[in-house]
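Next come the structures, one after another.
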Structure P
Amino acid sequence: MIAGQAERIVQFNNYLSEDIKNGGGFVVTFTSGKGGTGKSFTAINAAYLAALEKKVLLVDFNLNFSGLGTMLNLIPGAVISDFFNSKALFEELIYKYNSNLHLIMGDDGNITHNTIDEEDIFTFMKKIDSIKSDYDYIFFDCSPGVPPEVLSAIKYSDLNIIVGNTEPTSVMDAYALIKISVINSLSSENYVLFNKCIDESDAVTASGNLKKAVTHFLQTDIQTVGFIPFVKDIMSSLQKQEIYLKENPSSKVAAKLKNLIHQIDKIRQMANSHHRINY
């Protein structure tokens with residue numbers, strides 16, 4: 001079922017990519033094989049950190065079970081499903097958290113909008129593309145797994161970061177997501193970030209196991225963009241509905257997220273250099 005769904009989305013996106021992706025902001029998807037990996041926490045804090053120096057748009061692409069508004073204690077004027085249902089203009093979706101960080105939020109528990117068709121995806125991505133030049137980065141915080149909109153976002157992105165944990169089931173879920181991406185040519189730039197790690201050796205072990213599986217079964221390589229340690233004060237920021245880095249700018253987690261942004265910047269610069277050479 002997943003393979004057939006992926007093939008259908010890839011076919012659609014081959015058409016979609018001819019009409020959009022015309023430059024502008026660097027697009028990064030944050031994905032995960034399952035929920036509970038801390039993907040949204042990572043995406044929100046990475047966006048906040050990047051926005052200290054650059055213009056960032058964070059899109060909550062979890063269309064039915066969005067957590068962005070709840071995590072930040074925000075009530076948006078409109079969400080993505082309002083745009084799909086012609087209840088709001090695309091411009092009305094953009095929530096200005098501050099001058100450099102803008103947000104687009106999904107819906108929270110809307111069981112009446114469980115499906116998204118190709119036309120919805122195409123229209124939304126065209127709108128995103130129309131404002132790409134306004135931002136340095138566009139981050140997509142995708143829903144767990146591989147629903148159609150996630151496959152489409154990965155295909156549209158310049159870089160896909162798979163957020164996982166170090167327990168074996170999460171490593172296997174990350175492998176499954178890489179497999180789908182590789183087999184269907186969704187993204188040539190897949191990187192893994194391990195979250196909630198006990199220590200660096202915990203991350204190194206999980207990374208080594210994942211690399212072995214990817215190399216053996218997919219005949220390709222996978223790179224990591226660091227790890228984030230488990231710290232108890234993250235729960236406090238989540239309960240306060242605050243961005244963790246606002247209250248803890250000098251923490252161990254902040255240092256790792258700064259490294260993540262540094263890695264993303266390097267990948268972006270390499271991509272830009274490659275584009276200029278080809279041009």
Structure Q
Amino acid sequence: MSILEAVIIAIVEGLTEFIPVSSTGHMIIVSSIMGINKDEFTKLFEVCIQLGAILAVVVLYYKKFFNLSKLQFYVRLFFAVLPALILGYLLGDYIDAALEKPAVVAAMLLLGGIVLLFVDKWFKNPTIDSEEKISYFQAIRIGLFQCLALLPGVSRSAATIIGGMQQKMTRNAAAEFSFFLAVPTMAAATGYKLLKHHELITKYPENLKLLVIGNIVAFVVAMLAIKFFIGTLKKYGFKMWGYYRIVVGLAILVFLAMGYSLEV
């Protein structure tokens with residue numbers, strides 16, 4: 001992986017981590033086009049640079065994350081992240097295998113796009129406008145929705161926001177809780193990947209430089225993307241993202257059907 005390829009993937013991660021279009025799916029497609037998707041370090045890189053993106057949430061919402069007087073905030077996150085941590089650990093090998101298949105990503109993008117077209121109609125009259133008002137059991141239910149994102153292309157952001165709206169949260173409150181939930185989820189995923197594949201860093205020190213660059217780029221881009229997403233969500237809801245997913249998913253499936261491997 002070159003520095004330019006690392007920067008491109010990091011930009012994609014920063015742009016897509018918090019909007020409901022699947023950051024993992026987009027990174028898989030981009031790395032496939034660049035012909036580096038089979039490289040073991042690429043797979044590690046795509047997970048670890050999510051740490052840079054989630055740090056943008058910590059910075060933007062620092063009053064939440066550094067207010068130790070509100071212990072319930074951390075407890076809710078703990079309960080919400082448990083289902084994905086357990087399933088992610090148990091199904092890790094199957095997930096890694098699915099990550100290698102652009103067709104799986106395309107299908108999930110398409111199906112998820114169709115769902116987003118109707119989400120605003122399904123969940124009307126919300127009653128919860130802040131994560132502080134959800135119970136621990138509701139946090140666990142949202143966490144169960146997050147498990148859907150273990151499939152590449154589903155979108156962790158979309159799954160958790162829909163889960164929050166299903167629990168009667170407003171779009172804005174559900175989106176913010178989705179951002180908060182990304183922090184322990186992605187931090188755990190990054191830590192696990194680094195421990196499991198640490199030899200890719202220790203044996204090849206140049207990979208550490210790529211990870212540092214990737215995380216910095218992802219952090220800066222994610223800061224801008226979060227503000228943009230919240231603004232569009234308030235004005236337009238989910239439909240625009242649904243159409244986007246459908247177009248991208250169909251385009252990828254057409255390319256694959258025409259015999260293109262999405263690799264160069």
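Here, each number is a calculation from the coordinates, and none is a lab measurement. Nothing here was measured: the structure is a model prediction, and the numbers come from that model. Cβ atoms are built from the backbone, for glycine too; each structure is taken alone.
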**Asked** With helix-only ellipticity at 222 nm (-39500 (n - 2.57) for each DSSP H run of 4 or more, over all residues; to 500) derived from the coordinates and found to be -15500, which of P, Q does the value describe?
**Response** P
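As an exercise: distance in nm of label points 7 Å out along Cα→Cβ at positions 102 and 182, calculated from one structure in P, Q, equals 2.5. Which structure is it? List each step's numbers first, then the result.
Values: P: 3.7; Q: 2.5.
Clearly, the read-out refers to Q.
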**Asked** One of P, Q was used to compute mean count of other Cβ atoms within 10 Å over residues 54-61, and the answer was 19.1. Which one was it?
**Response** Q
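Can you rank P, Q by distance in nm of label points 7 Å out along Cα→Cβ at positions 30 and 214 and just name the one with the largest value? Could you put the intermediate results ahead of the total?
Working: P: 1.9; Q: 1.1.
Once distance in nm of label points 7 Å out along Cα→Cβ at positions 30 and 214 is tallied for P, Q, the winner is P.
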**Prompt:** Out of P, Q, which structure matches 4.8 when distance in nm of label points 7 Å out along Cα→Cβ at positions 198 and 254 is calculated?
**Reply:** Q
**Asked** So relative contact order in percent (Cα under 8 Å, 6 or more apart), computed for just one structure, reads 25; which one of P, Q is that?
**Response** P
